[in-house]
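Enquirer: Take a look at the structures listed below.
Please treat every number below as a calculation from the coordinates, not as lab data. This is a predicted model, so every value here is computed, not measured. Cβ atoms are built from the backbone, for glycine too; each structure is taken alone.
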Structure P
Amino acid sequence: MNKRRLTLGLLAIVLLSATWVGSRLWAGKTNIYTSLEVFQRVLQITRDTYVSDVELDEMIEDAMNGMLRELDPYSMYMNPEAYENLSISMQGEFGGLGITIGITDDWLTVISPLEGTPASAVGLQAGDKIVEIEGESTEGITTDEAVLKLRGEPGTDVTISIWRNGMDDPMELTITRAIIKLNAVNHVARLTPETGYVKFSKFSRTAREEMEQAIDSLFQKEGVTKLILDVRMNSGGYLGEGVDVSDMFLERDLEIVQTRGRIPQSLRTYRAHEDPLYGDYPMIILADRGSASAAEILTGALQDWERALVIGDTTFGKGSVQTLFPLSDSGRLKLTTAHWYTPSGRCIDKHRAEQEGEENESATLHTLGKRKRELYAGGAIAPDIYVETEKLNDLTTLFLSKHVFFAYAVDYLSADPDIDPDFSITDEMLAGLADEAREREVEFTDAEFAESGEQLAYRLRLQIVAQKWGDAGRYQAILEDDPVVLKALELLSKVETTAELFSYVQ
């Protein structure tokens, strides 16, 4: 009797539970169906009665992106053309400006300009807000919409307006598009008999291969025993390439990055699967606010395991996984499905940290090596040693945008083609630069010119060197005066082991 009552009681509970769950599911469906009916009705009324003709396809696309934009800056609907542009951006060549862009505070923002491109030639910097493209505001624009506007035939112009922190008003720039080549490694050099340098600019599909070639050439041919890996302005790329490049420096089986999301499939841990190339040697990573995405995977993993010291500025904080879902119109839904976490448990994504109020979180995590150093855990990767990055002032940016340095360098080298590589910028050359600027209707006072003199002289020297000796000469000139590189060289000159290197930080 008792068993029968117990069985009936359990059956009643099950039936009641099933009824409650079913009602909740139906209520949820009803709400969705009701909302979709309302949306369809709004479209119909707008199509039939709005004061002028409307394009329903555009309205629907805008509605989808408006909905997704509320989630985060990276989720979006991509029409077929936008998806094709995304594929092109990760491989091959295309006509454009040479910038990686993202959305911050609802505005189109420069994550990083690629070196040797039209964007870097006019002085665009990480963090610049592109507030207009061809006179149209970019507020609320998606990155894919911006890409379509910024790319075009090589040799054609596009006019943008930028706002930089400290500017009173936006500055208008006209930039000529050029063929953009997506190399992963841009420069390899031996800076001292013991120290090699690699400028690593993008995690393209050939990143691992190019990095191996660079490291081999330095350690085998040049005989270096220490390394500076420069990922400043490296906007990242494929997660897989970020893992593969990190694998070159970490011990086998050490965790590199973990992805975590709401669905079970999003939880994945990526580990090093090979022994590190050339073992353990003193290594410094140079990072800044233009270091993003896969560059942050690499920087975070090597910092967490105390494999490399990080010098420079805090990174961009783009640490999320976007999954592409195919759609019936051949477009794609690009949706954030997970966030990236470093081996110590830091979430790289700054947007998530801001949403959850963690951007000012005190250091509660620690490195995983012997030193157990405290780590900032509020999104992005903070450096071990901060070195301020040069900020271009308004006059220098204006000279770059009006091609003043370029024009003067052309005339100067025509008059003096046998210039010595160790030349210095003289007062006479600066006066000529000022005359060139005024001929190009650049307005400035003598006081403003004098105040910017040191920066103008440096940029003029770089332009002359680049025209005379190409990229190799330009890099040599940059590295000679780069304060971040000089700090790294100073530290490396004092040490022979990784342990000694880390003795210089808490």
Structure Q
Amino acid sequence: MSLFSLLFFCAFVVSIGIYYLIPKKYQWVALLIYSAGFFYLSCNPATAVYLVISVISAALAAKMIHRCKANENDKYARLALITGLVINLGILAALKYTNFLLSNLNSLSGVLKVMPAIPMTEWAAPIGISFYTMQIIAYLLDVYWGITEPQNNVAKAALFIGYWPQLTSGPIARYNDMKEQLYSGHEFSWRNVTFGLQRMLWGLFKKLVLSERLAVMVDMVYSDTAYFNGIYIWAAAVMFMFQLYTDFSGCMDIIIGASECYGIVLPENFRRPFFSRSVQEYWQRWHITLGTWLKDYVLYPLMRTRKWKKLIQKTGKKFRGKAAKQIPSYLGMLVVWLLIGLWHGGDWKYIIGMGLWFFGCIVLSKVLDPWFKKAKDALHINADNGVWHLIQSLRVLLLVAIGNVFFRLDSLEAALHALMQGLILEGHDSYYYSKLWTLGLNESNRNVLLIGLLILLTVSLLQRKGSVRELIARQNIVIRWIIYFILIFSVIILGRYGPGFDAQAFIYQGF
């Protein structure tokens, strides 16, 4: 079920009414029913078997871990943990990465000519499997580490794992942050509902007014990279970067706003990433819950293992100075970035473009940092100067745009071909370049897009000083409702949806 369909909004409004009319102790049951209905309408219902297995295995494993820990039987607690992790990671790996493994085996066997090609699988994965699997892993590890108590009610555990707003594209939440909100019930709050609806409206503006128009231009370039080369490739890369942001953050606004209407606060996933001054900072502001999850449940546990400590000792003996500390740190980062690439999908384009590319940018930046500082001092550049900040941010955006080319195109070969085509900057006349801002959009749509992007920039700048919704709420009623009506009618009149339009699903909805 699409989050910008009439069916969704009708069902959502009804759900809010029922949620606050029933006793608080049954509200979590209503949320569980809504989540089951949303799952049924959003993907192949048969895939529910995978979600059911994940819920039951996670609930049983958590209870077993806690019981064994209470009896000081760490051996069986660890066995229960490993069993729960293997089941859930096994389902994820089988559904998302089997074809990746088979395609690589077929390529290798084709070279070595040792066996016939193995046919690809056609297994359907449930919606949000990457997101809820990571929540399960975090939940089991938190129970094992004694950070949280297990949920003994399997139905309540199912609500945490399959809470409907998060099934679309996350964010990845922690059990400790969600348990009281999901199960305790909430009194009706006019503020929660109005603020939630405002945020949903802002998300719809990003998706239907901005992202869908940017998609038209991006699709036109990438559909024919033989003709659209040179500056068009780079323009499409930048436009896709903004398309991805308005799509993904727009989706987050809709689902976080919807959850806020129930009185349930989900973690934020974005914090003005395009104002970052380094690639590392960008990833601390983009898809925040994924980054923090990988640090807390992969990087830090890895660095606490005995083998990792031995590695640090060995590098300390072989190398001196910064290298002794940097090499283990870089190896840990490499593991994290390989996982980020794989998390995005079973394809080399993700491993290289979303993983190794950004890993290389961060490591190279750290290695060259002493030379950058010397050059900056020699040129008498003021690090606090606004122009210098802008230059740094533009550099980051270029590097991110290059990585996103791999994300957008269908294969590693297509992405590399597009980037090579981007180097062709000669042989084009003025007419060629004059068409740069007319890709698939007429003048009125281009004007809407330009004004919308300026509005987005303005809101992002205002967010540096605090919540824009709080700022609007402090204005008098006339100004408030002028802003609300402008946004409402912008989405209704200017949004690309309904008959004649083929609004794309959220880009991260398939993860």
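Enquirer: Upon calculation of helix-only ellipticity at 222 nm (-39500 (n - 2.57) for each DSSP H run of 4 or more, over all residues; to 500) from the atomic coordinates, which of the structures P, Q produces -22000?
Expert: Q
Enquirer: Given 2.7 as the derived value for distance in nm of label points 7 Å out along Cα→Cβ at positions 108 and 172, which of the supplied structures P, Q does it correspond to?
Expert: Value 2.7 for distance in nm of label points 7 Å out along Cα→Cβ at positions 108 and 172 corresponds to Q out of P, Q.
Enquirer: Determine which structure produced the value 26.9, 111 for Rg and Dmax of the Cα atoms in Å, calculated from the coordinates; the candidates are P, Q.
Expert: Numbers: P: 26.9, 111; Q: 24.6, 78.
Label of the originating structure: P.
Enquirer: If distance in nm of label points 7 Å out along Cα→Cβ at positions 164 and 348 is computed to be 2.7, which of P, Q is the source?
Expert: Working through the options, I get structure P.
Enquirer: Taking relative contact order in percent (Cα under 8 Å, 6 or more apart) as the quantity of interest, name the structure among P, Q where it is greatest.
Expert: Q
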